[in-house]
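Engineer: Below you'll find the structures, each written out as structure tokens.
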Structure I
């Protein structure tokens with residue numbers, strides 16, 4: 001698990017194709033890479049990857065064809081900056097929101113505009129995922145936990161404060177940039193509890209589910225499942 005609070009900006013030092021997929025070498029100052037262990041989970045632009053080699057200045061990670069197909073990692077080039085967050089340790093402050101590192105979809109930046117000292121980004125995501133994004137809810141863009149300011153159709157707006165723009169790669173994003181999007185875990189679990197899939201059809205029952213699912217969201221339903 002991750003928090004969406006970026007710990008460092010790194011650089012994609014090398015991209016090596018091997019055995020049909022890709023190995024990435026990432027360098028970054030400010031994190032004790034040598035103290036981590038092989039197999040450590042590290043989020044790169046919000047994608048949970050496994051460290052297969054560790055160095056004083058960074059790490060290597062393998063990226064499968066499946067991950068390349070469903071994330072924006074395949075659009076990166078050598079020398080690009082990336083957002084980095086090691087996995088959450090027990091006892092750490094949860095400053096953002098719970099993030100799994102399992103990207104839901106790839107969106108793209110539609111517009112950027114100055115807003116006083118901040119930056120406003122409008123992002124478009126595939127229509128099938130727009131239902132998971134709500135005003136004042138949480139969303140993760142390229143690994144950064146953000147609050148949704150407004151929603152219109154399959155587009156939503158976020159505000160990037162100067163600190164976030166400085167310490168992450170979001171301040172560099174221009175219209176057309178592809179981004180990794182992970183919606184709030186709560187939205188996905190609530191949809192399952194309501195007995196619906198992404199197309200609005202009844203979800204297939206599981207061994208844990210019953211026929212008592214309802215399409216009406218009530219406080220009683222939330223309390224029953226521990227959300228209120």
Structure II
């Protein structure tokens with residue numbers, strides 16, 4: 001990352017601080033954020049409650065009671081904690097390779113309520129939309145919204161579509177959607193406003209495992225189409 005030292009540091013609530021490298025979807029920035037996340041985890045301090053990576057930022061949640069008997073301002077301590085980690089991360093050569101996960105998706109109107117309307121909106125047929133959605137490898141930029149919900153990108157310009165103005169009250173689990181240039185899978189039934197173009201039977205979250213989220217930031221995902229008969233079975 002060429003300009004990783006350019007960041008904004010600010011409070012996020014009353015016991016968290018955020019390091020922001022620019023509010024944008026950028027692979028190089030996100031790679032640095034994930035490297036920084038791992039560095040912070042390796043050098044995790046006792047006062048840190050959580051470390052949360054996002055697209056282009058990372059937030060540290062701390063325990064304010066840890067500083068009760070200390071005259072030092074938590075902001076200056078955590079600012080230095082971030083600054084040291086950034087400097088160390090810049091000097092680390094990235095030799096890791098992304099985990100590639102293939103996910104079967106049924107692209108059929110019976111399980112994809114927005115499929116036909118998206119095709120009409122973009123003046124393409126279903127086969128073309130499926131081809132455009134499956135031919136790319138998507139990066140998992142972050143998890144959020146629901147446990148196991150991975151924000152992935154980027155979607156081909158020819159099928160990128162804005163969210164619904166009014167979200168649905170119920171979206172079935174496994175629904176595959178598009179929102180702008182992002183794509184994602186709903187791990188549970190929930191409200192949601194993404195454009196639903198398919199559905200998978202793959203489980204995205206299992207609380208009983210050591211790694212409950214199937215998709216983790218930095219992973220890469222490839223979708224492949226399966227017929228409705230196989231999905232139903």
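Since every read-out is calculated from the coordinates, none of them should be taken as a lab result. Model, not experiment: these values are computed from the prediction. Cβ atoms are built from the backbone, for glycine too; each structure is taken alone.
Engineer: Given a value of -3000 for helix-only ellipticity at 222 nm (-39500 (n - 2.57) for each DSSP H run of 4 or more, over all residues; to 500), point me to the structure among I, II it was derived from.
Structural biologist: It must be structure I, since only it matches.
Engineer: Of the structures labelled I, II, one was used to calculate Cα Rg over 2.2 N^0.38 Å, for residues 135-182 alone, giving 1.20. Name it.
Structural biologist: Label of the originating structure: II.
Engineer: Out of I, II, choose the structure whose coordinates give mean count of other Cβ atoms within 10 Å over residues 39-46 equal to 13.1 when calculated.
Structural biologist: It was calculated from structure II.
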